[in-house]
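Before anything else, here is the set of structures, which you'll find just below.
Read-outs: derived from the displayed coordinates by stated rules, not from any lab. All of these numbers come straight from a predicted model, not from anything done at the bench. Cβ atoms are built from the backbone, for glycine too; each structure is taken alone.
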Structure 1
């Protein structure tokens, strides 16, 4: 039986060596953001909003043309080191 990821971590490699990490609850949420927000404006210098759903009151904007690479990593509940 295949395991189901509890969330997906998206690593953005941005021009200048900056790295950002954003989390999506499902791969479909990431794909929706990627195809609706990022791809249509791939060469744009205008800012697009990156959803940060796990941090209340914070937001991030990025210029799509400055994103050099994206890595999507599934996280499983059993692979997360949680301290209580």
Structure 2
């Protein structure tokens, strides 16, 4: 069996402004999982971290052409592959 090469994976809350990544997995269910999906955080979608608030929470991201603010704890539930 051939093994795929893996990219560096981390969570969205750990990235610094200017970072670009691809969503690989959203690790939550229920209302919060639905909300994140509705905001465009679905596997395969490209995300750019725009900026952090002065105390680093919330973070602002650009996804599907829209600017979205997320709490850092919500962003930590989104696994991404760094580009």
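Largest in distance in nm of label points 7 Å out along Cα→Cβ at positions 11 and 43 among the labelled structures 1, 2 is structure 1. State the single structure among 1, 2 that was used to calculate distance in nm of label points 7 Å out along Cα→Cβ at positions 27 and 59, giving 1.3. Source structure for this number: 2.
Among the shown structures 1, 2, from which was the value 42 of relative contact order in percent (Cα under 8 Å, 6 or more apart) calculated? That value comes from structure 2.
In this comparison of 1, 2, the computed figure -0.98, -1.42 for log10 I(q)/I(0) by the Debye sum over Cα atoms at q = 0.20, 0.26 Å⁻¹ is attributed to 1.
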